[in-house]
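Only the coordinates and a few stated rules stand behind these numbers; no lab work does. Here the structure is a predicted model, which is why all the values come from computation and not from measurement. Cβ atoms are built from the backbone, for glycine too; each structure is taken alone.
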Structure I
Amino acid sequence: MILPIWSSTAVGVTPISAFDAALTEIGLGDVNLLSLSSVIPAGATISVNPPAMDLGVGDIVHCVMAEQRAMSGSVAAGVAWAVDAEGRGGIFLEAHHEDVDRVRSDLELGMAEMIERRPYLDLSAGPEFEIVHTSSDQPCCALVVAFYEHHAVTGTYPG
């Protein structure tokens, strides 16, 4: 199983419009996002910024997401991960802030602590990072999404 990580920065007329532009740039502009906690399933590998997938309008996407929006100024977002050397799973951690150095620091410190809590996993290859940042005098967004799975909405309302 491959878990892609996509990242983007964008500007718009409002911060939410910038968020939409960032999502659209990575192929997730027309789906519904459901946030997950940060556990990587057994057997998963990570692929950073592969080609976008062909998803249906309204599909539900399960993901871990870091995003920072602002009316103007600096925005930064990042995801860190560590995967067990024997394929028994791993962990993601997301962070966002206006300062890219703060995002990196939060990810480094948080991952060190999370790895320490999991002595039963061999996460010695250490964390890897995907961090993006931008600054603008317009509304802007920094976004990193770790994609797990998607499915079409089938609806369950009986009426």
Structure II
Amino acid sequence: MPTLLIVHHTPSPATAEMFDAVLRGATDPDITGVDVVRRAALAATASDVLAADGLLLGTPANIGYMSGALKHFFDQIYYPVLDDTKGLPYGLFVHGNLGTEGAVNSVTSIAEGLNWKQVTEPAVITGPPDKKALERCYELGATLAATLMP
């Protein structure tokens, strides 16, 4: 069964709401045959990534950059997965109260260095997530999971 790995750092209520919406989308009853695994960014390992068929990343934008926890995740897994995850489909959700571009660009840059394939535009939310924003997060999770359906 294909596995979707969700690696997230969701310390704030807003990022936690976004994560919940992404998870609901990824586990939608219409999406079958995909195992969804969740890991906090500080707990996710290279073995988790190597076992995954797709990846969803979530982070707050902290001072214009991804969270330190997600950066730590990338620092730990980069070389161990570099040769074996080329073409890995991935998606991204980012929350910020101000600028989010630096967080999006930093994650995208590392993912490109790993030769991962972005399958949909990131869900980028500024301020409190409203209904439309959470629907976008739901769609993100559903899209990634549906991409992996057998």
Structure III
Amino acid sequence: MDALIVVDLQRGFMNEHTRHLCESIERFQERFHKVVATRYFRRENSLLTKLLGIDGFHEGSPECEFAFKPRADALLLEKTTYSCVDEGFVQRLRAWSVERAYVCGVDTDQCVLMIAADLLQSDIVPIVCEDLTASAAGPQFHDRGLFLLRRLIGREQVRTVL
């Protein structure tokens, strides 16, 4: 079975480079039996927050709200790191008989890349939706993320889906 992971499609990450994703991803999620939507929030004093100088994204803040409407039966996961893939998440995907996980959302060069790599290392085939990912930092970061993903998880696993 295939699942869809919608990565951090949140108000705080929406700008001229990313907001075009919302409507298409809302429609795309209907193709899957299982949908997961991740939501990032900042963990105070984490190394990630300190090194990257992340402001905002406090749990419950407006920038953490979804910028799209997840399907009613979607699993909603909150995370404080780049990836949502841990032992518990992998066990859940296996319980659902997921063999491939399609990954879309933001940012191609950060969270999408990390989740795809972690899925591969957990023996679940990641499929990165090239046309349903973007980077809030701009198209050059999206393109570089796709370049690295092709090398990291394989060319065939980075594809257009619409």
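Could you figure out which one of I, II, III the value -13500 for helix-only ellipticity at 222 nm (-39500 (n - 2.57) for each DSSP H run of 4 or more, over all residues; to 500) was computed from?
Values: I: -5500; II: -13500; III: -8500.
Label of the source structure: II.
Compare distance in nm of label points 7 Å out along Cα→Cβ at positions 1 and 97 across structures I, II, III and report the one with the greatest value. Mind dumping the intermediate values first?
Values: I: 3.2; II: 4.0; III: 0.7.
Structure II comes out on top.
Once distance in nm of label points 7 Å out along Cα→Cβ at positions 33 and 81 is calculated for all of I, II, III, which comes out largest?
Values: I: 1.6; II: 2.4; III: 2.9.
Comparing I, II, III, the top value of distance in nm of label points 7 Å out along Cα→Cβ at positions 33 and 81 belongs to III.
If you line up I, II, III by mean projected area of the Cα convex hull in nm², the top spot, with the largest value, goes to I.
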